[in-house]
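**Student:** Next come the structures, one after another.
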Structure 1
Amino acid sequence: MSAAACQKVRIELGERSYDVLIGPGLLARPDSYAQLPRGGSAIIVTNTTVGPLYAQPLRQALAPAYRHVQQVELPDGEAHKDWPTLNRIFDALLTGGFDRRTVLFALGGGVIGDLTGFAAACYMRGVPFVQVPTTLLAQVDSSVGGKTAINHPLGKNMIGAFYQPLRVVADTDVLKTLPRREIAAGLAEVIKYGPIADAGFLDWIEAHLGELAGGEPSALAHAVRRSCEIKAQVVGQDEREAGLRAILNFGHTFGHAIEAGLGYGEWLHGEAVGCGMVMAAELSRRMGLVDAAWVARLTALIERAGLPIRGPALGPDRYLELMRHDKKAEGGELRFVVIEAPGRAAVRPASDALVREVVLACTA
């Protein structure tokens with residue numbers, strides 16, 4: 001595999017370290033899966049949208065290394081990131097008699113990646129898995145770092161495990177088949193990295209947003225690589241979110257409340273995060289950390305990306321109720337990722353009264 005065709009970002013986690021491979025045409029290449037466990041069985045976990053497009057090329061790429069390749073096709077959408085759908089993976093593993101040598105391949109977006117990773121973490125107390133993300137959001141965020149989970153009606157991603165993949169294979173060619181809405185949702189997670197860690201990257205995103213939104217391959221490849229580099233730096237220092245890693249959740253506390261409050265799947269995750277970043281930026285302003293001009297700049301960028309900038313009118317009480325189930329809440333105190341300065345984030349507590357002000361200012 002030529003250096004020009006494939007870029008690598010290393011996630012340094014000691015014995016759990018792995019590579020993120022980024023480039024065109026990687027999904028169907030057998031050498032993308034070189035030096036993984038071989039000789040046993042493989043299960044491709046995908047969904048009804050992605051499976052018909054990419055499962056067969058992946059099966060062919062895996063066939064030389066595995067004596068048996070099976071496919072599990074799940075329903076598509078965030079609404080299915082739940083116990084019944086997770087059990088469909090376990091059903092396939094158990095009825096097929098799959099053992100600890102089995103490798104799971106998560107072929108899809110963030111929902112498939114989270115479900116497959118959680119199943120791999122649990123089955124026989126841990127079997128290996130590989131992420132093959134097919135959405136921009138999954139390539140720049142959810143496939144990297146080992147967070148796996150399912151949703152509960154009371155809170156998003158509240159039931160899960162930290163469990164690292166053996167590899168991430170991010171084929172940028174698959175992004176060509178994404179609807180514009182999915183590209184926009186992925187751009188929310190790309191934009192996130194600028195305010196929290198790299199003000200220069202935010203400048204680059206502003207300058208190249210038209211190319212990114214239009215699916216221009218070289219711009220998307222750079223966005224994926226830089227996003228993964230930033231996430232690698234953070235995860236390498238704080239794998240289990242004891243401190244620093246929480247900054248990756250900029251906009252997510254508000255965003256997760258929107259998703260749970262509307263019903264999972266009504267808004268895409270990236271749409272909720274985009275709006276959540278506007279709300280978190282406004283919270284940062286009201287804390288005296290950034291000025292109104294910077295909030296306006298970020299809000300304009302998020303709107304240009306095709307993302308909502310005003311939250312649904314659930315009411316402040318409902319937002320507060322939902323946010324108390326956020327993993328950053330401690331002892332009933334709400335804590336948020338805020339921007340201390342462009343390119344630098346921190347987690348800080350916020351009073352209910354202040355959060356109410358933000359919700360009222362930022363919702364329809």
Structure 2
Amino acid sequence: MNLEVDVYRRLGTFTLEASFSAGGGLTALFGPSGSGKTSLINTISGLLRPDRGRVMVDGRVLVDTEQGVFVPKHRRRVGYIFQEPRLFPHFTVRQNLLYGQWFTPATARRERLAHIVELLGIGDLLDRGPAKLSGGEKQRVAIGRALLASPHLLLMDEPLAALDDARKSEILPYIERLRDEGRVPIVYVSHSVPEVTRLATTMVLLAEGRVAATGTVSEIMGRLDLVPITSRYEAGAVLEMQVASHDSVYELTTLRSNAGELRIPRIDAAIGDSLRVRVRSRDVVLALKPPEAVSALNLLSGRIAEIGPLNGPSADVRVDLNGEVLLARVTRFTLDHLGLVPGRPVFAIIKTVAIDRRSLSQVRSAPDDFDADEITL
């Protein structure tokens with residue numbers, strides 16, 4: 001799948017002028033509130049008509065203002081998941097799911113009820129009414145209903161925004177599974193750094209109605225110039241690592257990549273599994289030589305690649321770890337006291353407990369015999 005978007009729309013005092021292209025998987029439209037994320041996804045869906053521009057999904061033109069093309073939203077074969085599930089209260093779960101098929105000709109149906117039910121883990125909910133479902137269960141049913149319409153593209157506008165942390169933890173693994181095993185590419189709107197770094201295949205970073213950057217999660221989160229947009233508080237890099245070993249005595253798991261090794265609280269994952277690890281800049285300490293007798297178990301050797309702009313008493317530092325990137329937030333005093341400058345060798349120290357399960361996600365498709373209950377990150 002290839003999604004190409006190049007649109008302009010004036011909305012009162014706000015101007016949306018966005019251009020990007022993305023492949024399959026999950027494309028995250030990410031940015032602060034008011035950056036234009038919902039306006040952009042509504043333009044893709046057909047809820048909003050651009051003043052000028054072009055939208056194309058897998059070679060099919062949905063909008064081309066120069067050619068006078070504007071495919072109505074009900075003919076775009078696009079599924080849309082909103083913040084609220086919007087299920088029919090008088091229907092059972094099964095009836096809500098099958099409603100998605102009613103407007104799709106039999107010859108165009110690519111999804112089967114049994115497959116969607118298994119994919120989203122909602123088999124035991126089929127005879128219930130929406131009033132008897134949790135928020136996470138409702139959202140899974142809403143996703144299933146959209147998928148059973150056999151869309152060419154699935155749009156998700158902050159689908160977890162109305163859920164508490166427990167319900168978010170419930171539904172995130174299913175969105176990951178949908179990303180990896182589903183047959184439909186996803187465009188996902190969010191302003192949550194943890195959500196996007198866990199889910200995204202491609203990040204499209206928006207600011208004031210324009211695309212500030214497009215790339216992988218590691219590329220976007222590793223850029224110091226984008227920290228003011230990605231959130232200073234949640235700033236941090238993302239490492240792609242593999243499970244190397246488990247320690248049953250101390251309940252630790254060792255992860256490995258070109259950056260080195262990290263020991264984290266033990267997770268249920270197979271040796272060789274690929275994981276995405278988010279390390280916040282405020283959890284990284286820099287040293288000029290290896291420390292002795294400290295409680296932090298993780299020590300990575302690298303070199304300072306860049307120092308970001310000073311922000312009050314602190315600054316962000318980008319550290320090159322044999323081609324991988326880590327960010328560290330230090331004080332201006334530390335910069336001067338340690339003589340930290342680009343090119344200087346340093347050691348990055350990370351506490352094991354700073355990397356919790358919310359910082360981890362599986363990034364590769366599971367094998368055919370994968371059991372979703374066997375890994376919870």
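Throughout, read-outs are computed from the coordinates displayed, never taken from laboratory work. These numbers were taken from a predicted model, which means no experiment stands behind them. Cβ atoms are built from the backbone, for glycine too; each structure is taken alone.
**Student:** Upon calculation of log10 I(q)/I(0) by the Debye sum over Cα atoms at q = 0.11, 0.15 Å⁻¹ from the atomic coordinates, which of the structures 1, 2 produces -0.70, -1.30?
**Tutor:** Working: 1: -0.70, -1.30; 2: -0.83, -1.32.
Going through each structure in turn, the value belongs to 1.
**Student:** Work out the source of 16.2 here, i.e. which of 1, 2 gives that when mean count of other Cβ atoms within 10 Å over residues 152-159 is computed.
**Tutor:** Numbers: 1: 16.2; 2: 21.5.
Derived from 1, not from the others.
**Student:** Any idea which of 1, 2 comes out highest on mean projected area of the Cα convex hull in nm², for residues 184-319 alone? List each step's numbers first, then the result.
**Tutor:** Values: 1: 8.6; 2: 10.6.
Checked 1, 2; max of mean projected area of the Cα convex hull in nm², for residues 184-319 alone sits with 2.
**Student:** Out of 1, 2, which one gives -13500 for helix-only ellipticity at 222 nm (-39500 (n - 2.57) for each DSSP H run of 4 or more, over all residues; to 500) as computed from the coordinates? Intermediate results must be reported in sequence, preceding the final value.
**Tutor:** Working: 1: -13500; 2: -6000.
Checking each candidate, the match is 1.
**Student:** Among 1, 2, considering only distance in nm of label points 7 Å out along Cα→Cβ at positions 8 and 240, which has the greatest calculated value?
**Tutor:** Working: 1: 2.8; 2: 3.6.
Greatest value across 1, 2: structure 2.
**Student:** Further question: Can you spot which of 1, 2 the value 4.3 was calculated from, given it is distance in nm of label points 7 Å out along Cα→Cβ at positions 136 and 304? The partial results should precede the final answer.
**Tutor:** Details: 1: 1.4; 2: 4.3.
Only structure 2 yields this read-out.
**Student:** For distance in nm of label points 7 Å out along Cα→Cβ at positions 264 and 336, which structure out of 1, 2 has the highest calculated value? Intermediate results must be reported in sequence, preceding the final value.
**Tutor:** Details: 1: 2.5; 2: 3.8.
Largest value of distance in nm of label points 7 Å out along Cα→Cβ at positions 264 and 336: 2.
**Student:** Assign the value 3.5, calculated as distance in nm of label points 7 Å out along Cα→Cβ at positions 32 and 312, to the correct structure from 1, 2. Kindly include the intermediate steps, with their values, before the conclusion.
**Tutor:** On the way: 1: 3.5; 2: 1.4.
Label of the originating structure: 1.
**Student:** Using mean count of other Cβ atoms within 10 Å over residues 24-31 as the calculated read-out, with 16.1 as its value, let me know the right label among 1, 2.
**Tutor:** It traces back to 1.
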